[in-house]
Structure 1
Amino acid sequence: MYVRVVLVGVEGSVNLGFIARTCVNFSVDELYLVKPAADLGEALRYAAKARDYLKKAIIVDDLADAIRDVDLVVATTAKGYSVGDVVRQAVPLKDFADMIRGRVNRLAILFGRESTGLTRKELRYADVLVTIPANPEYPVLNLSQAVAVFLWEIWNIKGIRAENIPPPAEKEEIEFVLKLIHDISSKVLVKDEKVLRIMEIWKKIIYRSRISKYEARLLTYWLRKVLGRLE
């Protein structure tokens, strides 16, 4: 499984150096930096034997450019759940790892700023939201620690191929299913705000389920029939 770590607005040079080392420890294929605030030269001092790896990090200004060409985008958050908040509906890290075991070929993992994490707009780029369970009185991990815990869990499933399961739907197939759901929702619901909330929920449900190609085709057929009746 190809793994890409995406750091959004990383602020600490020490953290960045340690994260580069962790990426090498767990064979992360690529490191993307979105508008980094950290001093990259200073970070190299803490990267140890990962200096060359850090020098190859890809720097972009737009988060969208950092998540192209992957099957699944997962965002991390310390605040995993909030009642009535359709964006913050996270799954525990261990459950996520089990969910994608042998089913995802290319994975991008988003980590936010040390001070404020990921914005709500940035969280919406993710297909799945994941949290690392910790002491509820102080659940916020240091960024480099969170990266290490997450990558260790992914390392344990890398290269494992699930047997006797149907082939998973491609991202394009899933996105087409979601488009049909959006089109139906737009006809049934009056307010755009309600459509947006419903789509946030459907997106999380569909991606968590990791539907098969057959299921995607069946859903596409059924949703087209429903849409046809509404037109």
Structure 2
Amino acid sequence: MIVTDYISKDFIPPKLNQTVGHGLELMREFGLTHVPVFEGLGFVGMLSRETLEDSEVEIKLSELKDFAEFFYMTETGSLLDAVQNFHNHTANVLVVLNTELQYLGLLMMEDVISGLSTLPFIFEPGAIMIVEVSQKQFSISEIAKIAESNNARIIGLFITGYQEDKIQIAIKLISDNLVSVSETFERFNYSVLYKFFNDEKEDLMKDRFDMLMKYLDI
């Protein structure tokens, strides 16, 4: 889950004394939304594709220094931190720096998604339920008791969103009777919003996983 396990060191960042054209070539080669720029060993920031495409290819990157966005990941950051950064900056790449703000490598969105896909919550077979309950009632121990009372085993859960005074939780579990689990949640004043059933057909599982990712807006 630590970003250093997923760093790519193949990318050599451009310097401020190099041209916009060089920056665009790197963007196209690596499929980047942003390119990190450095002055010596110092990180200047991230220049977006739009900024470079709106500039003359022969000018130096130093002339765009004021347009650089200053965002990055530290070597102790997690993959979940990276997902938030990707979203906040509409980027598919992050630069990773050490505690002295020196360059360690790039973190690509596709590598982060690949890393997250190895988590038991994602890759272990099971059913996924998204339930909603009042924030005052929300209790992880209560959710566990409801599942266990139906001989179900929880693989993992996380909060997917808030709606006024309600909270939505995604729960992945293993159960021979998901209908019974669902009915028990409803008896405890939970609304069952979605159920993604376990299925041995890989294509169907992929479709349901894609539906879940779309729902979570990842």
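Observations, loosely collected:
- Once relative contact order in percent (Cα under 8 Å, 6 or more apart) is computed for every structure in 1, 2, the highest value turns out to be that of 1.
- If distance in nm of label points 7 Å out along Cα→Cβ at positions 110 and 150 is computed and equals 3.9, the structure in 1, 2: 2
- Answer label among 1, 2 for the case where Kirkwood radius over Cα pairs in Å, calculated from the coordinates, equals 19.9: 2
- Parent structure of the calculated result -9500, given that helix-only ellipticity at 222 nm (-39500 (n - 2.57) for each DSSP H run of 4 or more, over all residues; to 500) is the read-out and 1, 2 the choices: 2
- Structures 1, 2 were compared on mean count of other Cβ atoms within 10 Å over residues 118-125, and the highest value belongs to 1.
- Computed 16.5 for mean count of other Cβ atoms within 10 Å over residues 14-21 - originating structure among 1, 2: 2
No lab work stands behind these numbers, since they all come straight from the coordinates. Computed from a predicted model, the values in this text were never measured in an experiment. Cβ atoms are built from the backbone, for glycine too; each structure is taken alone.
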